[in-house]
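Throughout, read-outs are computed from the coordinates displayed, never taken from laboratory work. Just so we're clear, the structure is a prediction, and the values are computed from it rather than from any experiment. Cβ atoms are built from the backbone, for glycine too; each structure is taken alone.
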Structure 1
Amino acid sequence: MKYTQRKDRLLSLIREGGKLDWMSQVKLTALLSFPSMMAQMVHIMMQYIDASMVGSLGAEASASIGLVSTSIWLFGSLCAAASVGFYVQVAHKIGANDFAGAREVLRQSFMSCLLFALILSGIGVGISGSLPHWLGGGDDICHDATLYFMFFSMCLPFAMLNSLCAGMLRCSGNMHIPSILNICLCLLDVFFNWLLIFPTRTYHLPFTIYDLPFVGGQWSITIPGAGLGVVGAVLGTAIAYAICSLLMCYFTVVRSKELSLKQDSDTFIPQLATLRESFRIAAPIAVEHAIICGAQIVSTIIVAPLGTVAIAANSFGITVEALCYMPGYGIGDAATTLVGQSLGAGRRFLARSFGRITLGMGMTLMTLMAVVMYCYSPALLSIMTPDVAVQELTVTVLRIEAFAEPMFAASIVCYGIFVGARDTLIPCTMNLTSIWMVRITLAYLLASTMGLQGVWIAMAIELCFRGIIFLIRFRGDGWLKKVHSS
């Protein structure tokens with residue numbers, strides 16, 4: 001309760017033109033960032049547990065998921081981009097104290113986003129049989145990869161609903177409900193995976209308990225399981241998304257003080273002005289995500305000929321690296337809200353101040369997490385997979401990547417700042433140029449002689465370059481040009 005009261009009081013000062021000194025800005029940034037970072041942390045732990053569950057089935061199971069993971073990011077990021085176009089509008093309207101207008105945008109977003117997600121879902125199901133072969137996968141992993149991608153595509157409407165409603169709540173200043181529900185999403189995912197991946201098994205505890213059922217002098221417990229392997233992993237995720245997205249929608253349209261649709265009535269049919277503004281914000285992000293994920297897919301094609309061990313190590317490396325960028329994305333979410341509401345209230349100087357604070361926090365925390373990853377990645381990998389060759393290769397590439405994390409933080413948080421300012425076209429172009437001109441070119445050149453290490457060296461160089469150009473843009477005024485200072 002105290003957290004909510006302090007956060008709401010400080011956010012109201014933005015909208016009402018009140019004075020926010022530097023320490024108050026830092027407190028507000030921390031209040032908005034912390035729940036999102038905790039949700040990110042639990043999400044990452046869920047990824048570790050998922051990877052460990054699948055990894056226990058062998059390198060081929062891990063490689064089958066790793067093969068289509070970049071394509072999954074493509075479809076998921078397109079859903080996220082579509083939702084950004086609407087919830088950034090909501091942030092600006094709330095900053096201007098136009099709560100009725102915010103609810104109007106919310107209503108219109110549902111039909112637009114869900115229709116888009118259904119189209120993507122149909123495309124995904126349609127190409128699922130051919131995609132693993134297009135990516136260069138071997139016959140030993142293509143079958144499971146096909147099923148994994150097909151079932152993921154089917155759950156895209158729920159993923160879209162979750163992204164849209166979580167973004168709406170965050171931009172209204174409510175960070176804790178999306179964080180709590182995303183934590184629940186992760187826990188449910190692990191629980192359902194536990195039931196669906198493995199067959200029914202019996203555990204014998206190393207002690208006896210009288211008057212309770214036991215076998216051979218030991219107390220035993222039987223855990224039911226479907227034994228679906230890789231397919232069980234994606235089905236567990238789909239069920240978790242279905243449950244949590246509906247809860248996220250409930251808290252948005254019924255319980256939210258600012259956004260509850262019970263307060264008034266209006267049309268759910270998208271209006272041209274709302275769609276036009278949404279397209280202006282979201283289109284560059286969607287194109288950027290599509291081209292970035294296209295680059296990641298090309299990276300997968302570069303890695304695929306290196307063998308099953310390299311594919312599995314690449315997949316595990318991407319999973320473990322999430323430990324580092326967890327704080328960056330949490331603070332980036334807060335930056336979007338703070339900058340969006342500040343500019344909606346016409347407070348340009350305050351928006352820049354919040355930008356500096358979030359940028360400093362993000363770079364500091366991601367640097368600390370890079371040190372943790374460098375030191376403890378061997379221990380993490382020993383838990384995630386029993387394959388020693390995969391462990392050693394993954395640790396090598398992660399230690400290469402650790403040196404790029406501070407600049408990666410700069411690009412993540414700056415991007416959140418620019419999205420809050422509705423400045424998406426130029427940052428998207430910067431991302432695309434950096435990834436395609438630097439990362440892909442270097443990865444192609446280095447993979448043939450250095451293997452997977454060469455691909456990750458290319459990635460580290462590109463992330464440093466990208467962070468530098470984002471910092472240069474932040475120092476200028478280009479991202480603030482459309483806003484008049486108060």
Structure 2
Amino acid sequence: MRLFCSLLLAATALWAEPADWILSARYVITMDPQRHLIENGAVAIQGDHIAALGTRAEIDRRFQAKQRLDRPDALIAPGLINTHTHAAMSLLRGIADDRRLQDWLEHFIFPAEAKNVSPDFVRWGTRLACLEMLLSGTTTFTDMYYFEEIAAEAAKEAGMRGVLGETVIGFPVADAKTPAEALARTEKFLARFRNDALVVPAVAPHAIYTNSGETLKAARALANRFQAPVLIHVSETKKENDDSQTQHHMSPTRYLDSLGFFQGRTLIAHGVWMDDADIRILKSKNVGVAHCPSSNMKLASGAAPVMKFLAAGVHVGLGPDGPAGSNNDFNMFEEMDLAAKLQKLVTMDPQALPAATAIEMATIGGARALGMERRIGSLEPAKLADLVTVSLDVANGVPLYDVYSQMVYALKGSDVNDVMVNGRLVVRDRRCLTLNAAGIKAQARVIATQVSKSLHN
């Protein structure tokens with residue numbers, strides 16, 4: 001009998017398909033079209049993509065893996081997708097809190113950036129941001145900042161996926177003195193990272209109030225030439241909308257539409273002050289929205305009409321925004337929780353934006369908003385292997401009645417155990433394998449001292 005069992009095991013291994021990894025857990029949240037939830041599930045990884053999902057018994061029968069990671073007291077979920085942030089601003093975390101947006105930008109952030117932002121600043125700031133994002137389960141981030149080629153190098157070093165936009169703005173900044181110079185730098189950036197495995201280069205005109213109509217049209221044309229996305233802030237504040245009505249006699253959305261700005265892949269950040277006509281434009285032009293609940297609440301910008309977006313079929317993702325006043329961290333678990341609660345509050349409906357929808361916005365919804373849903377955002381065969389494991393064996397994870405509810409309202413970014421991006425394990429047992437955490441934090445403290453001195457000179 002013992003010999004028969006040995007022969008059976010040998011035969012099974014011979015017939016099994018090879019896999020690089022098998023990951024198993026108590027639950028697998030797939031976020032596939034049928035929203036399958038697999039109990040005692042497993043995922044097989046071949047190279048950079050998912051080969052199969054199923055129960056652990058099914059996957060073990062079918063595959064023989066080089067490496068495996070078994071988490072019986074955890075869940076596996078798609079990697080979280082951050083659709084709007086300013087990563088290098090991690091080094092300006094907390095320098096000017098409790099301010100209105102225009103005051104924060106004009107009197108604190110823009111002056112601090114003018115004195116401190118450099119390639120070295122962006123490299124260390126992005127490293128710090130990537131470290132924080134990876135440790136809290138984010139596998140893709142969408143960035144708008146300066147020296148974006150340096151941010152791309154840092155993201156690749158971390159093993160993170162990034163949709164990274166080179167900022168175009170209508171006044172002298174650290175990496176460009178004019179919008180024309182910024183567009184020229186952006187073109188080089190697009191060419192350098194075209195077809196990169198991890199980096200999707202983008203064009204990022206800051207907003208309508210910091211760029212001329214001609215610059216906005218030039219940014220769109222450049223993006224279309226490279227088939228790249230455009231990232232832009234739109235209707236974040238009432239002041240922005242009021243100023244647009246005064247200057248252009250139309251809302252920011254209608255103004256951009258009049259320029260032909262939405263004729264191509266576009267993601268707008270915020271979209272707080274939008275009416276039904278604006279929403280119809282977004283839907284008709286397939287424009288994605290990055291909803292930033294923490295930022296909108298902290299700056300008292302307002303509450304975006306997320307339920308109207310979703311009802312209209314607009315693709316909505318989540319983002320923490322920048323960690324220097326509009327939000328002080330990159331925690332996507334916090335954004336899921338607040339997104340659900342904020343819509344319940346403003347609609348006075350406890351059923352508004354349920355937990356499963358919040359997870360959708362942080363995963364496949366964000367992928368759709370970025371135009372990347374065929375590659376990332378859900379756990380399905382042939383999709384890229386971006387996934388996380390989250391511990392259920394924590395005080396705030398017990399007891400468990402509903403997995404989706406638990407993930408949004410109870411579990412935290414600090415409960416993430418492991419992170420895989422592109423089939424590569426980059427966090428294991430809550431330790432980042434790609435970045436020197438101690439060295440990054442030490443350098444961040446050195447730079448913070450320099451920033452503090454600059455603010456008083």
remark   = From the coordinates of one of 1, 2, mean count of other Cβ atoms within 10 Å over residues 96-103 came out at 14.4; that one is structure 2
inquiry  = Given a value of 23.2 for mean count of other Cβ atoms within 10 Å over residues 72-79, calculated from one of 1, 2, which structure does it belong to?
reply    = 2
remark   = If you rank structures 1, 2 by percent of Cα pairs over 19 Å apart, for residues 280-343 alone, the highest one is 1
Identity of the structure behind -11500 (criterion: helix-only ellipticity at 222 nm (-39500 (n - 2.57) for each DSSP H run of 4 or more, over all residues; to 500), calculated), options 1, 2 = 2
query = The value 24, 19, 14 for semi-axes √(5λ) of the Cα gyration tensor in Å, for residues 232-383 alone was derived from one model only; which of 1, 2 is it?
reply = 2
remark   = Candidates 1, 2; FRET efficiency 1/(1 + (r/R0)^6) of positions 24 and 328 (r between Cβ atoms, R0 = 35 Å, to 0.05) computed = 0.90; producing structure is 1
query = Among the shown structures 1, 2, from which was the value 0.05 of FRET efficiency 1/(1 + (r/R0)^6) of positions 200 and 416 (r between Cβ atoms, R0 = 25 Å, to 0.05) calculated?
reply = 1
